[in-house]
Structure formats: structure tokens, C-alpha cells
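Asker: Each in C-alpha cells, the structures are laid out below.
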Structure 1
Amino acid sequence: MCGIVAAVAQRNVQDILLEGLKRLEYRGYDSAGMTVFSDGVLTRHRALGKVAALAARLDAAALPGFSGVAHTRWATHGKPSEANAHPHHSSDQVAVVHNGIIENYERIKDNLQGSGYEFYSQTDTEVIAHLVAEKQAEGLSLFEATQQIVNGLGGAYALGVMCAAEPGVVVGARQGSPLVVGVGINEAFLASDPLALLPVTDRFIYLEEGDLVELREQGAIRIVDRHGNGVERAIDTFEHGDGAASKGEYRHYMLKEIFEQPKVIEAALEGRLSANSVLVESFGPDAQALFQRTRQVHIIACGTSYHAGLVARYWLERYAGVPVQVEVASEYRYRHPVVPEGTLFVSLSQSGETADTLAALRFAKTLDYIGSLAICNVPGSSLVRESDITLMTRAGPEIGVASTKAFTTQLVALMLLTLSVSKAKGQAEYPDIIAALRTLPEVCQRVLALDRQIEILSQAFAEKHHALFLGRGAHYPIALEGALKLKEISYIHAEAYPAGELKHGPLALVDSEMPVISVAPNDDLLEKLKSNLQEVRARGGQLFVFADESVGINAQEDIRVLTLPHVHEALAPLLYTLPLQLLSYHVAVLKGTDVDQPRNLAKSVTVE
């Protein structure tokens, strides 16, 4: 994995493919490559590092031709190297680019080696090229060969396949990783993201799970579903341009980024789940061995990322059975931490350039950690380059200073980490959580549909100067995050406490002028939380409760309730983040503050 571009055209495709790769650089990658049917043969250039290195190869030796496939790779099987870069060939007769992970590649590889096929890489992808070549040797067309071999591939994949015997044909397949068809004028394209193809078309067919597509000369497109039946898929016009740098229809970047969360959560999951479990290799080729050795985890972060780490502590201890310590980076680096045997160092950062987090990583490298994992949104950042393994959150550019989609995609990444550690250690694989993750974008969309109700609720905060946020268990960090958002952009003083701590001090602050905001998912701590809320009511406090639709908390004169759709308990912290973001946003708008650039704050804190 990470980015696919392919083309069948009536013009030279080299520059089309290269521009597509440049537009996929945001996804993170370690190498790039391209195969074009040029001068009667499949000719390939690959380069370790940036797309610019591949471009330099093409400047020295161009690949003119009318069909080709290209790829940017993020290592999962095999170290970053030119030999492991895509496309992968079988005797220069078949070329394949692949996003995703083939879980049963070792068994397939053994069988192919037994049949005399030679392997030149450490990847799982190379087996696909040889499988297609094997089927073509039996007399099958490229489309028929690909159709037969995908049924034997386990895991997740998006494929682009071409062969020397059919130079005007590219075949694509989708299972677990997205793939779109770009519809041109007498030409057709494939890509893992429509953004890659916007210079050549704005019309796209979004392939469905199990679809197989054939692109031919003159722009001919044929699609069959997983059962082999010919199907027609709708052609959609892409109307958003390169909108990452534009607010579009939204008043502020922050609001736009809040509403992008279903889409970016889906992107964060892309290619990282099989039918019933997580794909551990998503974290890189060394992840399986590293997670097997993990007996404890230290998470280091700042600000919003620190709150994500606090949620992950509950997840990792409950679902993976490993103890976790979470620390603010600026404190960690100035003490003398004890590192128990088998401890994994995990750093979280949106930018990957946060000074304290970077310094903490560099300090950690002098200690006895078994390895370092960076969870980050910016490929090529210092944190990514200096860590042993990484997972990109794929939130896309986040312009608003107050982090929203970067936080929720960090939570997704941390849940994937939790499930991966559990799986690597031979423990539970939690298919129920996997199923819930698949539906999470849709459930988040339902919460965002409550925006108008939350806007009305925000009016009660317009003249307030203080607020108290409450949560229990994994929702205490969500209360912390809600308080941080409110203070960041509305300048209202806000604090967060575990609800059980009310009687140990915060109750002294509660009166009719102190709004108290609580999240109330349907979990094991619900009844205790209800008792804590009664303590607030008894002191004359005004309660604002975001509650699961099934918990039975009813609105009254001194308690306002907004019901949220039910979600798996493990994922509730992520879901309950969204209404708190919207509440903070609307309060800030009412107070007339600079939502996207709050005073005294910067997006990337690159100084100590």
C-alpha cells in the first residue's frame, strides 16, 4: 500500500501517472514506481524515497506509452527498498500495483516457488503477478486470469494489473481498499483516490466491494461484481476540486473539518481490516514481532493528542491486557523514567514536528524501549522519519488550530493498535469491534446531523464565564478534550473531572451560573454517573447531558438532554467527541471569537 494510479489513453500516460502519484503523496509512502507499455515491452522505473526521485529517473529515461500503472508504497511486507517498490513484475510479462495486505501470501508463495516461479522481493504483492502469469499461461485473458486469482486472496486489496500480451488493457479489483475509475473522453483511468485524477477527469465510478473492472482502448469500461455478473455503476461528477485549502460551503475551517470526520475515519480504516480482524502489518513489516514482545506501553503526547493517549490507556489495558502509562511530553523528557522490560514507546502528534514530543522520542532512544511507534498525520515529518514503525492517520490537511479530525483519526489508529497488540500476542481478535468500526462513519454522520440542535443548546453558554465537564472511565479523557476545545476557541474557562471526583472539590463551584456538561454512554459506569449527576442537580447546577438513546435520562427544567445513536461501548469515546466539538464551535461563534486562529495559539508547536 499506499497509492494507485493507472491509465489507458490515446496519449502518452507517463506524465498523467506521475502527476497522480504527486497528488497521493499526502497519504505517506517510502518508494514510488511506474510501468508503461513502451516500445513493445513492459518497462519499469522504481525509486526509493520521494516521487521526485522517480521523476528524476524518468527525466533520464522516459517511458512513452499509451497504458501504464504506477504506485506509491508504504512498507508492510519487506523493508523500504527499490526491490520492494511497486509495480511488481512476473518475467516482465505481467505488472501489478497493490494497496492492502494479502494475509495468505506465504502459502501462495510456497506453492508458486514449487512451480518454478522466482521471487525478487520480500512483498506480499509479488505473488499476485505470478498468479496472473500462471493463469495466462493456461490461455486465459488478463481479465479472466485476474478474476480467477482474486478468489484465492485473503485480506484486503485494491489492484491494478496489466500485461505485455494485451497492451491496451488494465484490469482493476477492489476488496477492502477503495478503487475508483476515472471516465475520460476515449480514455479511462484507475486510482485509489479521485484527487489523483482531477487533472484529466472529474467523472468517477466508485467501485463496490468485490468489483472487477477492465479498461480498454477508446475508453471502454467493463465491470463485473463479486459473482461475475456484469453491472453498471453510476458515474458521479467530482465537484469539490482540491478543496483542502478552501472552506467551501462552511463558515470556518474548523466546522468543515468537523464535518469531514466520517470521511477521514473511513480513510483511516482503509485497507487495515480484514473480514473479522485487524491487519497487523498495517503498522509495517516489523510490527508483528514488535507487538508480540510488547509487555507494556508508554504513550507520550501533548495537548489534544495527550487526551487521545488517555483514552488508549483504557483500551489497551481492557482489550489487549497490557499496562499503559501516558505522559505529557514536556514533563516526560525532564524526569528519569523507569522503563520496564518489553516496553513499547508510542508518540502521538498531528504535525509530527511538535518540539516536546520529538525531544521525548529522541530521549527515549537512549533508554531500554523495545521500539518506537509514531501515530501521525503528516508523512515525511520528523516524528515519522525517526520512529521505528508508524501509522498514518490520513486525516488530510487540518487548518483550524483547534484539532478535530486529527483527534478522532488518532483514536481510530489507537484502537487499531489495541486490536493489533491483542492479535499479535495470540489473544482475542474482537470481531464485534471490527464490525462496529466498519459502521462508525455512518453513525458519526448521524451525530453530525444533530448540529442544529447543538447550535440551539449553545445559546445557554453565550454569557457564561466558566464550565465544568464530567465523564467516567474512558470518557473522562473525552471530558478533558471537550473542556480544552471550549477554552481554546471561546475563551470560557473550562475544567474537566472524573464524575466520581465531584465530592472531592469541584462541587464547591457548582451553582446556577456554572453549566455542567456530561457524556452518558450506555456502559458499566452509567448508574454511577447518574448518581453523580444528581449531586449536581441537588446543588442547583444546570446540566447538559449527551446521552445514549437507551439510557433513560429525561430532560427536565434543570437538565437538558441530547440523545445520541447507540454505538459499541469500545467506540463510544470517539462518537461522543463530536457533539462536544460542535458545542464549542457554536459557543465560539456566538461569542465572536476567531474560531480558526484563537489568540495566543499556533497549529504546530515547534518550540519548547
Structure 2
Amino acid sequence: MANVLGRSISQIISELTVGPRPVQVADGKDPIFTGTGELYFQRGVSCDRPTHGGKNVHLSLVAGPCHLEAIDPVVMGKTREKQFFSGDVGRTRTMSVLVHGDGAFTGQGVVYETLNLSALKNYTTGGTVHVVLNNRVAATADRSAGRSSRYCTDVARALGAPVFHVNGDDVEAVVRVCKLAAEWRQTFHSDVVVDLVCYRRFGHNELDDPTLTLPEMYQVIKNHPSSLNLYEQKLLGAGEVSNEDVQKVHDKVNISLDEEFAKSKDFVVSKRDWLSASWTGFKPPEQISHVFDTGVKQDRLKLVGRAITRLPVNFKPHRAVEKLLKQRVAMIETGEKIDWAFAEAPAFATLVEEGNHVRLSGQDVERGNFNQRHAILHDQETGARYCPLDNVVMNQNEGLFTVSNSLLSEYAVLGFEMGYSMENPNSLVLWEAQFGDFANCAQVIFDQFLSCAEARWLRQTGLVVLLPHGYDGQGPDHSGAHLERFLQMCDDNPFVIPEMEPTLNRQIQECNWQIVNVTTPANYFHVLRRQIHREFRKPLIVMAPKNLLWHKDCKSNISEFDEVEGHPGSRNQGTRFKRLIEDCNNHNSTEESVNRLILCSGNVSGPLTFNKTI
């Protein structure tokens, strides 16, 4: 962080000794600091560094947890979106470098999942340089407990990626190999692995004594000179430097460290350096944002509705798709009985039309796992692919809408989309699980990133997770999205009643994420558009239905999408997402007659018998 990324040594020492300091606000207000005070080495940092060629290169270290290798797909996703917004079509101006441990590279399944993303059309970043710090002991175990193959890098052989093994004590050889790896990546646009064969001089942490389990190895290490000493002796032996030159370098470094240590005692963070330039103006939880309407005028809705139901000349769709498109034409022309999938499409289309980037990925998302979406159509004679949303932008802003079937992975793909969503706030990024229970395989991303990124690293994300979850008689195998687990991970204060002021976002801004069980197509339309039309970003977990996709009563009228001018301060101001839809049936119930209030979500059916104890 200090030598490569230019992070202030005084700040590092300060965080080591006293923890994160508050932010000194320039306008004279009391200093504020939001977040959990995460370990200093897990926070992100970025800088611009000059090159030998006289140019600058921007370096970013992505904030990540201690959970080994979980950061890999996040870095890949962030790199991909940087390439998208910078117009790096050749993928030669932005690249990712992943640093692994030998035990983690072998043992963590997400490593292979991430490697498998490397050449896929909508996930490739043009090649990644993998640097494996091979200390040959992983955590505290010896090699026999860590892998079945000869080399810790053998997993990369599945892709045919070149692997360079280099002695970590040979400093100049390491430099040559790293240059070769970078040239390989730039030339062949594929992954490459550098295996730094080295050792760990000290324990896993300050309390660990590695001689307890590796006595022979650590006797050798104890008697082995450091890489610094070896290089000094090499230069001295070749006459490249003198003893005085070496001592001057040592003195310079020590003086600098002493000065930084002295400054660390009074160090104060002077700016919020955790947000990139593209996030300027977006509000943290301390700055309350107002609620914005998300409705769209009817004539505009009908315009995009006609565009996304129009087929190219001579395109031969599947019979079922042709029938579906005719039904959607009727929906948009009459403004009645708009179903779930056709509410989603105009939400995407209107956001794209406004210049926002929309990306949807996951298993079978192009067609929709329940044959409902059809974001990509296939000519039944030629096999040609066609995206109806391409009609919205009329070949302008090409690529603003991306929909892509992913590989059969949840962990890496959700991590990829997490990283993608963190780069630029003007992107609606969605990951859809094939079934809600598939989220189980990506639990690390939910636990270590999505639920806590803002609190840990002050990084906002508006990532949307769609979890088809309903208990529709298919048993636990495809019904286990577990709404309760996501609710348990909310950091909302259960003893504070949310403000009912309709124009403020206070509760949502202060909470770590949003969890909704949407029950009408119009409400789904608004909750998607709301992700972009606000002054902050917050993850959204949508317990997307299965049964309601085709339910005859789950329809919305176009008036529920329409942009309606309301009155300031009114709860009915405009059209927007409804947090609660009141029961329109008149049950003639009074407060005195209610014995028990049951809170439930999803399909609830069957006889319910309860005693009258409150």
C-alpha cells in the first residue's frame, strides 16, 4: 500500500496504533466517520503513478475481506466495467492483477470459477495476471495437506494458461518474469500465472509460532539470508554499488519511517478518499436524500413498448414467442393486463433511453428461467440472435443494454456483478439466480461484500439480486431462497420505528440493504427504476415470484406506470414504488376484534388455526 500505491505511511501507522480516525469536514461541521473501522489492510486505495516512459498509470487496490480469494471475481467485474465506460474495446488499457496465496489458489473453488470467466464473451477482461505468493506452507499446514497435484498452480492448466515458476530470492528474475507475463497478456489477451516460489519467514500472524508444526523447514528459514541481503551481496560482488551506497539507502528509509511515525500521532483524514470520481455527489447515510418519482409518461411507455415488440424483416421467431409478442402488443396498446415480464422490459428500456447502462446476467436470463423474459430471440431458421431492446436506442449508445447467460456458477458470477456495480453509479446491474436457493452457493459474497460493503469500506453499490423463491409445490430443492436469512442480516434497528414521511429515504439510507417481496408488475417496474433515480445507491434483494409470473390476477394497468404530477408532501405524490399495498377488501375489523397479527411473505395457503392468545 505504501511502496506501490503511495498510501501515506503516517496514515498506516495511525490506523495500526489507534484505529481509523474521523474525517475532518472542510465546512467546519463536527468530524464524522461512518463505517465499522475495518482492518487497515482490507481497505481500498488508489493513486496515479508515473512510468519510465513519462506517462501515468492509475492503480486501484480493491477493498476486500479476509475470506481468501472472494475478491477475485469482484476485481474482474470492476475491471470489465472500467473497460466499458472508458471505451476500451480492445481491453488493452485496463487490466487486473490478482495476488493469491498458494494454499488458497489450490483450495478455493472460486479460483477456478473466476479463471473460467476469462474467455467468456460478456465476462472477459482481456486476460488477468495472477501472481501466486507460494510460501509452500499455505496457512500452518505442510504441502501434503494442501493439494493433490505437484504444483499449486496446476488448476490454471485447465485453461492452457502459461505458468512461470520463478525463484523469489532472485529479484531480477522476478522482474523479468513479471514483464514477460504483462507482455503475454497484452499480446494474447489471455490469463497468465506467475508462481513466486518463496517462503514465509514469520508465522501466520503475530501470535503464531510456525516451528510448532514445521520445525525442520523453519530451521532452514532461520539460517537463510533474506532476499534483501542476497541482492545486496549480489550487487556488491558485481561492483554495482559500494557499502556506503547500501548504507545510504538504509539510512534514507529509516529516516523517512521515523518522520512518518512522528506524523502519525497527529494524523487526521482530510478528505473522503474512498469514492472514485464517478461517485461525486452521491450521498452517504449522514446526508438524507429525498424520494423521487419513477413514473413514465404513457406516450413514452407506448413508444418503447412498440419498439421492444417489433421484429426485423424476415426474422422467424419461435411460434410461442410470436404469440407472446402479439400478447405484449395488445398490453401496450390497450394499457391493460400488463404482466410481470413486460413490466420489467420497459423498466430496462426507459433507463437505457435515459442514457443509463443496464446489465443483467445469470443462468438462463436471456430467455428467463421460466420462459417469461425473452430478452434475446433466436431465428428458427438461421439461429441468428436478436435483442428487442436494441430498437430503443436506434443504434446510438450501443451496448448500454447487456443481457448474458452466465456460466453455471453463482459464487464467481455474483462476485463479478458486485464488482461491476461498484465502478459507476449510472448502471443498473442485476444478477438473477436460476432458482432462489442457488443463492446458497454465493453466500460468501452476500456475507462479506453485499450486505456490508458500505459499513466496512464506505463503498456503495446498487446491485440488484433477483431470487425466484415461491413455495409453489416443488419442495425445498427449488424453494429455499430463505427470506428470513436476508432479513436477519439487516442492520436496521428493531427498536426504532421508521419515519413515515413519504419524501425522505432516511430508513433506507441508514440500513445496509433493501429486501422486497414485490407482488405487482407495476411495483416491480418502479423498484427497478428507483435504483437509478435516487441520490445514493443501496443493494436490492428482490424475492422475485415464480407463481405470479403467469398468474391471471397478477396484472397491472398502464396508469400505475404513468408519470402523474402530485402535490409536494403528499403521500400519493406522483407514481413510485409502494412499500406497502393496503388490502382493498373491507373486512370490517376493528382494533378490538383483532386477536393476532400474522406477518408473512410469499405464498401462504392451507388451513390456519391459532388460539386467541395475543
Structure 3
Amino acid sequence: MASKGSLTQTQVIVPAPSTVRGQSTKLYATPSGNAIAYGSGRTAVIRPIGGPNAGTSTEPLLFTHAQPVTVVRPLSEYYAASGDAAGNLKVWDTASGNYTLKLEAKPIARINDIAVDGEGQRIICVGEGKSAFGASFSLSTGSSIGEISGHSKVVNAVAMRPGRPFKAVTGSDDFSVCLLNGVPFKYGLTTRRHTRFVQSLAYSPDGSVFASAGSDGQVFLYNGTDAAEKGAFVDGSAAHDKGVFAVSFSRDGKKVATSSADRKVKLWDVESQKIVQTWEFDGDEVLQQQVGNTFAGDELVSLSFSGDLNILDLRSSTPSRTLYGHQNPITALSVSQPNYDTFFSGDSAGRVLVSTSEDGSQKPVEGSGHKGLVVDIVPTQGGEFVSTAYDDTVKVLSKATGFGSSALSTGAQPRAIASAAPSSDALLLATTSDAQLLSSASSSGLRSLSSLPLPKGSSSPTCGAVSSSGKLAAVGTDDNKLYLFALANGAAAGGAELKHTIELRAVPTAVAFPPEGDDAAPGAEKKVVAIGLATGKVPLYSVETGEIVQARWSDISARVTSLAFSPSGTHLAASSLDESVRIYNVASPSSILSLKNLHRGGANKVVWAGSDKVVSAGADGTIRTLQVKSAA
């Protein structure tokens, strides 16, 4: 099919780091200190943190794996290495703009940590394996430069002495720390000061000392060349009251930061081994566990189990700022009207974030939110938003006040919610058992009007839509049918009459009406309904006759997840499980714009943010803004 115009990405809002209960999450900073690196799902992320360390680079970098990414380590300003849960090691070119692979290998069964020497030429990766718990490589040749041995269980952490003589240390679930002499790397000695799992290791920038942190709450200091004991960081009986998941040195090597499950981050003076500063995070005992940290320039970044990245000023006991993001697949997305300056996004864990389109900053929506997968979020006529989730509730939320105090029960698990905003206060809620008309005009927030008269014996609804006038509604069901309803006097009266039953060749998974009235551009098709199918096809049907109008859009290779007409009605945006977003031209069906491999794991939602921009979200936890340019 022909392609006219272009579809280009202009902004990406990155996901938060993935975390696992009881395990350290590895965070590392770029040499310049203006960005940090971590794994999120199957994506390796290098994320600028802003603030005083912000350089000229403000765009995040994202690289994909076929398996969950466990660690990302910048090797220099030009290369970064990432490892995943299947043992794949990838070294990426981060400076050329092409982001090509320099090295790819599968040395062990699972990679938990990666270390690099001060020259950025030698790499060690550790984790799980059948014959070894780690491997070492030369970046220039890809050849082995020694063996990683000395442990009897999975290795959780590794650190390399920055300069010569080269040394490496590894920490394991067998409670031990091993010193390796190099190059080539060979087993040197074992020290067993910890009584639980060793979670993290770090060398000082000058290589004179290294530190180890473990699940026993202890943090020990060693000589950098022979691993001789040089003391411990103690506050009471140990460094922390609970397990320590991360330890890192400041850029000048004079301070050590530790992050723990006791919800505290402590800054220690290396010479005196005394506490300099303590940060304690209030809130949920699990979500506020501190599971990773790294120094980025003069700032310290500590990771909460919830995925929040806390940026700490060493001179203040309160975080200077917090970076938020989705740890889970984004399943709901909406944009404010008419300015399109704010996005609301919800994920499969029930978290809802609000984002600004100007700088991509995110923050959690305040108030009592959802406790299950967020099905969708839609705008209301009054300028607020409505969301529904697998906790079987519908809630009102706003940019100013967050979630409202009231919630409307759905009666069954929701499948979709649709809005006629800004022209009407009509809402359509589709659940596994019925389809309901709601009104957002109630002073208390929401009001249930009536159920749509689905034919007796009809199957479970799968999707739904309501026209911008509030006079039409469409409900798809899992027996390959779509029901078109005429709403009496708009949706306000709550009455509805079945207009057409459309027989389809596959299950409808998304449905959309084009805009009506003055918003529709001349020549735009106004009296149709677009239906996305589980097979990937997107046919158009006549609202008046129920007959098919156009069936040429069949280029999607997987289930259509959402559909949205442009404000003018001239274009239709589609997202799908084949990881793509497509823009169809209604007047010229053969003109198709597409971006493939956009969201790893599937593109779940797409909405318009004006006449020439769409915003998409997907299983990779990212939100992407795309510029649409049609041919003149």
C-alpha cells in the first residue's frame, strides 16, 4: 500500500526501573553524571535526570531485549552494556545515533550484574550458569580474559578496580566475597564476613578500597588490592536494621551511600566510617524499601521498590526531586482538551500518573486510586476525567485535585469506557455482563442512567464507543457482533433503541466514531463506525445501513487494541499488539503511515493530541508522542 506523508517520534516518556522483592536493583550513572541506566521490563533505559548535572543531551535512550533486562551499565560516554534474565549480554553504541550492537554474547544463563574497568575496555558479567557464575570479555575483541570462580551459588554483584593492577570482586548467595586477580582474571581468595546474601559491591574511584553490602544489614570495607579487612559501617548493631540492597561511592571516593529495606538511605564518611546524612522515606513498608542507588555527579539517586527514583542532595535531609514512571504495561491513556497539555496514564497494577506534554515529567495522581488493572481513562464534558479498573469501580479524577472521594460500582468486570466529550456528558461503560449509559453531569460526579438493550442471549461485551453528539452508541461482543444503538434525545434521557446488528468475521476489540457537527472537516466521513478486529483488520461500516463501507485496511498483523479518529475526522489512528501505531487516511484509504516496533510487547492505546499529533502507550511502560505529517 502507498505511504504518503510521515509519522515521526518527537518525545518519549520512559518507564520506571523494574524491581523484585528481596533483590537488589542495579543502578549506574553515565561518566558525565547527567543520566542513569537501568532495566525496565524488556527495555534497557538510559535516562537523563535533569538538575545541575543536566548536559546537552536531554533525550533518553532505549534498547530492547527479548527477555527482561536485569542490568544496564554505561561503559563510557560512547558505549553501554545490558544483560537480561536469559543470559544475553549486549554492548550498544550510544553516541553515533545509530545505536548499533558492538558485541552480543550469551555467556551464562542469567546476568545479574556487569562491571567495567576504568578504561572501558574490559567487562565482567555475573549471575547464574551451568558451568560458571560469570564471564569476562575484552570489549575490543570479544574474547575471554579469564574465569570467574570461587562461588557455590548464584552471584549477585561484581565490581572492578578502575586502574592497574586490575582486580575484581564478586558477591554471592553463598554469603562470600571473592577477590579475582587480573588480567586474565583468576581466583585469588574468599572472605566470609557476611552472614546472609551479598547484594552489592562497589570500588572507590581510586581503587584503594571496596565495600560490600548484604541482606544481613552489614556493610564492610576492604583493601582494594588484597581484600584485607578495613572496618565496617555501623549504626547500632549493623549499618541498617534490615537488608542492604545497594552500596556506592561518591565521585571523590570520600563518601559511601547505602540503601536498605528499612526505608532508609545513609551517607557515610569513608575515613571515619561515621554517618554524615540519613534520608528516611515515609509510606508503605514495602513500596518505600530502598533497593538501588548510584551517584550521578554531585547527586545521589536512590530507588524505591515502587520504582520511584529519589534524587538526593547531599546537603539536605529531604529529596530534591523524585522521578516517576510506570513499572508495568500501560493499559489506559487520555489527553486533556482543548490544550492537549496533560496526559493521564494507568497501568496493569492500578497506578495512575499524570504527565505534562511540555517536559514529559510525571507524578502520581493524588487520592484513593484503583486497586487493579486500569481499563481506560476518558475525558468528560466538564473538563475532568473518568477511569475504570478491575477493582470494578468507576472514578472521577482531575488535574487539580486527583481522584474524587466517590466511586461508582460497575457490577461486573469492566471492559471499556467511552466518552462523548466535549460535546456531550454521555459515557458508555461496557462490562463482561452488560453495557451501561452514564452521565458525568451529576453534582456528585457520576450518575448511572440505564443499561443498553443488548439482545437476549448476546455474548459478553468486548469494547464500546459513543458518538461525539451523544446520539449513537456501539457495543462489540465476543460472538463476532457489533450492536449499534440510537440514544433517545442524546444520552441524557437514558433511553436507547437497537439500530443495527453487524455480523463480523472476528471478535471486535476496538470501536470508534468520527467527530460530528462543526468539528468534522469538509469531506470527512461522518456517518460511519470504525471497528478494530482481533485479526488486525479495521473495516468501516455505515451507521445508516449497517453495511460495510470500506475494508481495505488489513495490514495489521495482530489484535487491534485501540482506535481514535482525529479531531477533524480525516484520519484514523490504530494501535495493535504487533507493536505498531498506524495512521489511516479516510479519504485516501491507500495512504497509510506507520511506525513499527514502537512499543515492545504491544501498543495498547493511542489518542490524538491535536490535529497533527498522536500519543501512544504500550506494554513497555513508555508514552510516545508522534508527529503526523500528511502529504499536501
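Asker: Kindly point out which one of 1, 2, 3 the value 6.1 was derived from, the read-out being distance in nm of label points 7 Å out along Cα→Cβ at positions 71 and 439. Numbers along the way, then the final one.
Answerer: On the way: 1: 3.5; 2: 2.6; 3: 6.1.
The correct label is 3.
Asker: 1, 2, 3: which one has distance in nm of label points 7 Å out along Cα→Cβ at positions 15 and 343, as calculated, at 4.3? It would help to have the intermediate numbers written out before the result.
Answerer: Values: 1: 5.5; 2: 4.3; 3: 1.4.
The correct label is 2.
Laboratory data are not the source of any read-out in this text; all were calculated from the coordinates shown. Here the structure is a predicted model, which means the values were calculated and not measured. Cβ atoms are built from the backbone, for glycine too; each structure is taken alone.
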